[in-house]
Structure P
Amino acid sequence: MKLSTLRLGNVFELHHLTAQEQWDWLHRGEITPQELAQHYLERVERLNGDLGAFVTVTGEAALERAALVRKSVPRTAALWGMPYADKDLIRRAGVPAGFGSRAFAGFVPEESDDLVRVFDDAGAVSLGKTSVPEFGMPSYTESQVAPPARNPYDLSLGAGGSSGGAAVAVAAGLLPFAPGSDGGGSIRIPAAATGLVGLKPSRGLIPAGTGLDSVGGLSVPGPLARTVADAAMMLDAMIAGGDYPFTVRAPRWDGGPLLSAAVRGEGRFQLAVTTSSPWDSEYDIEVSREAKEALELALRELDAIGHGIETIDLEPQDSYASAFRTVWQGGAANLPVDDDQLDLLEPLTRWLVERGRQTSAGALATALRVLSDFERSVIRQFAPFDAIVTPALALTPRPVGWYDNDDPERNFEQQCQYTPFTSFVNVSGLPAISLPVAVTADGLPMGVQLIGRPGGEHVLLAIGAQLERRLQWQRRHPPMW
């Protein structure tokens, strides 16, 4: 075995490689797609029972797909032979899609969503479906249809949501990287809770998931990964993939522009930091000591690199909380659940659906107008800066069962208190990245969030790469690693 494969005296395993390194091994012929898929399937079989990362494992189909990729898919495909998994909010033809809900027990779609076709075209190999909360509505991954997604750093804690299963799989080495979706923080929250890089792209950047098909344009897909470059690699493939006339395809894949920005990690930028959020006027938002320490660590490093840093406060937005809640409920009103199925829904989801269906068109239009005004206000306030730095989460990862399942109003408040810095980025349509800069005294990951200008993913990735080189978070792993 080559010296470069050794890992500080530990026995080397394939998941110890970054996604970039695994892709390189595949292309050099040092490993086949089938061998790589088999490695991860064996880890899933051994570890998933404790973690709750996967809700469906399609092992036989994955190995058949890996063999097909090796034989028939050009190696110029962006993710040739790379294992991943679909989030269980995404439909893949022939694979159960439960959406985290009893209302869809046994549902098997006949057609695949666009995002599935993007990954198939890119030569990736799906190992199954990662766990989600009911319809992806909460910011934690605990449902009545599957075990909770548990934080691999402490199994008594949750992994955040709604891409909690995906985050657990990547953090625990069950996948090299994974796609999530983010409507109010659903990539960045679990990334921060499990020590990963999670990137929510600008609204409209990914043709297969523009966000414009969701109420308020809130939800977009994006990557979860252990390194900044791995996240950029997946994001480039998501942007370039799919049968879209306005998508430019390179004649061969040498990596995309975002991966290039992440690998170079160059530039000095003007940054601003804030710990204010638009939820401050609605709920008692307290930023924990651990979140403050993570932020202070990131700011020291950014200052040492040479970035300019100012402190700002968001302008008060007293109408934001009510408008966001109305739009979130409006989105739930469109869930494909008949009124006679409402008893199958969990209390939070049922509350959101019923409130949404009781909301008048006029009230929804007013709320959307408030959020549109808020979007313009945030972009104006952030315009002087290349990126804004905030805590990723206000609190440390929450225990499994922490959220109040009997009082939906209280449950919604708890989510906002845990994640006050994420949803307003979705409303603004801006890109944002969660970076796992710190570890608490108890060994738990804590992160910061960088928010970019519209289309400014390259800046976020460059800064993330600079911090990664200094803080070496890619070397941190949970016990089952």
Structure Q
Amino acid sequence: MFEVLTAFMGHARHRPHHPAILDAGGCLTYSELADAIRRTAAGIDSLPDKVGLLAPEDRRGIIWYLALAWAGRTIVPLPGFFSTAQRAHIIHDAGLKTVIAAPEEADKVRMGACAIVTPGVGSALSATPSRENRCIIYTSGTTGRPKGVVLGERQLSASVTALIEAADASGDDRTLAVLPAALLLEQIAGIAVPLSVGASIMLCPDPHAIATAAATFAATTTVLVPDLLSAWVGVLERLKQRAPASLRFVAVGGAPVPPRLAERAEAVGLPIHEGYGLSECCAVVALNRPGDRAVGTVGRPISGVSVTIDRGEIVVAGATVMDGYHREPTGDASCDGTIPELPMASPPAVWRTGDAGHIDGNGRLVVAGRIDDVITTSTGRNIHPDWIEQMILRDPRIRRCAVIDGGSHPRAVLVPGAESLSHATAAEIEALVAALCADAPDYARPRANLMISETALVQQGLITANGRLRRWAIAATLTETP
């Protein structure tokens, strides 16, 4: 974050009274935010080199995060939306001795001998960033067991620079920050990008308040996941309102955007731009640009990143590719077989994503889902679940869908998005899925389908933090259920 902090301090000198952060506590100008970061950095000078951070969803979360970066610490975010077991794993795997947390949230990370602290402020200002910092971003992926993605100044700066260009970001922007601060996508696109260009950020941690906050703030940009987009669209539809005319760029990532949801968003005036990325490549790989959106694609690769397709798999190369996974071999382990805590070899230039896709005739990336999600029916037919799921998700009454192996035909597991479907009979579910998948060949049409509540999925750990259903875990659970 060295380059981000350097750019931010330049704005603090030249535009000291420009609003930097707005939240329930009021407004912090660039000058006030700069002072808060430097004083907090001075106050945490005695902390270890590696620090966990359970960031509150207000100005404190941004101040603490940037103060740790200023102090050159390795930052390990501890997502509040992770389970207790997942946070305990992160604390153990990262070897954390200290975690920064607000007093009211300390119980979420009070584990073992780990010290919980709330940072104070130093008596003097920390003059300049002490050194480049690193982040270890734990991502649950598809297994539920978090793995630590190691990112340094090279990846962070390259990603921020490329996104500034891709989004046409400027100091006139007013960014609505709605994603949890523990998400890498929010740290990069919702915090680092606007502060690097001198823009203003409004924090809106309540998903039910997005429509009101966007209108009140006259937001120009924001970054969403499909669930938040769906909530915003739903509010505007119920109130028969349109999105604020000030909005010019709404980036949506983290999971595929169902075609029907994209159509509804456009109808209420939301300028959505789908993107694709993963933590291993510092959040964003490809993005539809303002004025250059192609439906059904996630846009062109961002600057400094190249994307190729190898036997159907998306392969990413460039400056944003991670240094490696924390505590995993990097090819530079010592002769006694000990794996260093942080990778010490030159970072890999290439990352095989495990995602299937292709590049269209205009150089835009189309993502088809995970390669290992392909279903082979008992009749020998290969089916990619995303293909059928997108057909089913065109019905706005269906909130989520996972297509899994069902023998001679796939099976659809549905999460209702409307009360009218919550009590549907098996025959009604079959008829609905059959109608939605009428354009698919017979072998790909789901049979023996099931409706299940989101609460049940959460309780059984069958859904990821960003709303993706764990297909293989769902399939295994249904197989094991008598």
Structure R
Amino acid sequence: MTAATLRPPVPFNRGARSAFVMIAAPLVLLAVCLLSKYGVIEVPGSLRGVIIAGLLISLFITGMPISIALGLSVLTFMFTMTSVPIVTVSLKLFTGIERFEIMAIPFFILAGNFLTQGGVARRMIHFATTMIGHWYGGLGLAGVVSCALFAAISGSSVATVVAIGSILLPAMVKAGYPTRFGAGVIATSGALGILFPPSLNLVIYSVATSGMSVVGPTGLRVNSASIGELFIAGIVPGISLAVLLGLMTVYQAYKHNYPRMERASWGERGKAFLDSFWGLFLIVIVIGGIYAGLFTPTEAAAMAAVYAFFVAVFVYRDLKLSDVPAVLLKSASMSAMILYIVTNAVLFSFLMVSEQIPQGMAAWMSAQGFGTIAFLAMCNVILLAAGNVMDPSAIVLIFAPILFPVAARLGVNPVHFGIMMSVNMEIGLCHPPVGLNLYVASGIAKMGISELTIAVLPWLLTMLGFLVIITYWPGLTLFLPHLLGM
């Protein structure tokens, strides 16, 4: 016998088994779809939704990009288990993004990139520091305020963490604050970009649910929330969450006796305000312009992009004209990525409606005696679980078309439901394994993800407590829209 013959067999270890399952799962589901297409087997209607979800999840766990996994799973199911013609699919792809509201996404991205590159964050940090730097945990509290202000003009959580964290975190460490404290503050406060207008996720939620034919508990048609309503509704919850995060910051600083800054004079505060005025005025342009009826949210996004360009290049002069093409290219790349996901999500939404999956969920929940309280709790569990493995925009695009009709059937206000989803997305950005804010903050602070996860825990628990409040107190969300007659 040769040495090769006597060699013991290579063990089929856990990693190999996992890889085999990851590869085999989508292939098995594809085989089921093909066998159903050619009449070899018959799939019961109750299992069709399970197959759609299985295809999507099995492609996710292979590491395939979300946008491709979404489109591939939908097209596979459509062409094998339905009789939908190809012409209908192509029309849906084009008409799905042929909406005026979608143009707000690239414009807000462009405005945020101009402001991130244009030195606005540095001026906002200086203004916040002069106002509250002398309080307990002054620089940390200034970080919360700076993140809230920058989020209100950029609409992006990751951009907020990058812009504020790259400036403030080194300053906090130099002033004597522990790195974990500063990273915890910035990673969680940066998530306010999802809630404060002009939030890209609120735009995506409005787009994902618009045009859906849903009925309320009385049988009347329920319209989806407009971008303007969601923007106004996000203001009070955004301020409330910022206050809670600020209180936790003050408590942690007081508990550990972190250093405080000297009180700034009113002259220094006035100078800092004037220096940051041009950036802060963008909030007035977007929110004030929409409420005053001067322009639609999409037109407000275009105005914000032009204004941000003007301020960054000609007022603050932190951005050279030669740098503008790079900002435009970066914005185009980010917009293309999001719009590609939106396009595939439109097909997913069409498939959900044609298979009547939301209606089936609503009927099943009614039969089980589930009420609004149980449904909203279940939604939070699903969305928080999805936040472990998926990007916020993908979560909204996938789950909003499924959960929104059920929520409307149970009498949940569309605006309230959209804000509740946004708070879930905020929390998802701040915990592993796919918390983007954690990865960005860890890169800035030079900390490991596990260490940073422990560091953000006090603020993360605060956000979870706020989620319970926002879920079961719709008045907090709807107060301002109702006050303004929306």
*Thinking of P, Q, R, which structure, once distance in nm of label points 7 Å out along Cα→Cβ at positions 43 and 307 is computed, gives back 4.9?*
R
*Suppose you compute semi-axes √(5λ) of the Cα gyration tensor in Å, for residues 91-298 alone for every structure in P, Q, R: which one lands on 31, 19, 19?*
Q
*Computing mean count of other Cβ atoms within 10 Å over residues 227-234 gives 19.5 for which of P, Q, R?*
Q
*Here Cα Rg over 2.2 N^0.38 Å has been calculated and equals 0.91, so which of P, Q, R was it run on?*
P
_helix-only ellipticity at 222 nm (-39500 (n - 2.57) for each DSSP H run of 4 or more, over all residues; to 500) derived as -23500 - corresponding label from P, Q, R_ = R
_Per relative contact order in percent (Cα under 8 Å, 6 or more apart), the highest-valued of structures P, Q, R_ = R
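Rule-based calculations on the coordinates, nothing more; no lab input. For clarity, every value in this text was computed on a predicted model and none was experimentally measured. Cβ atoms are built from the backbone, for glycine too; each structure is taken alone.
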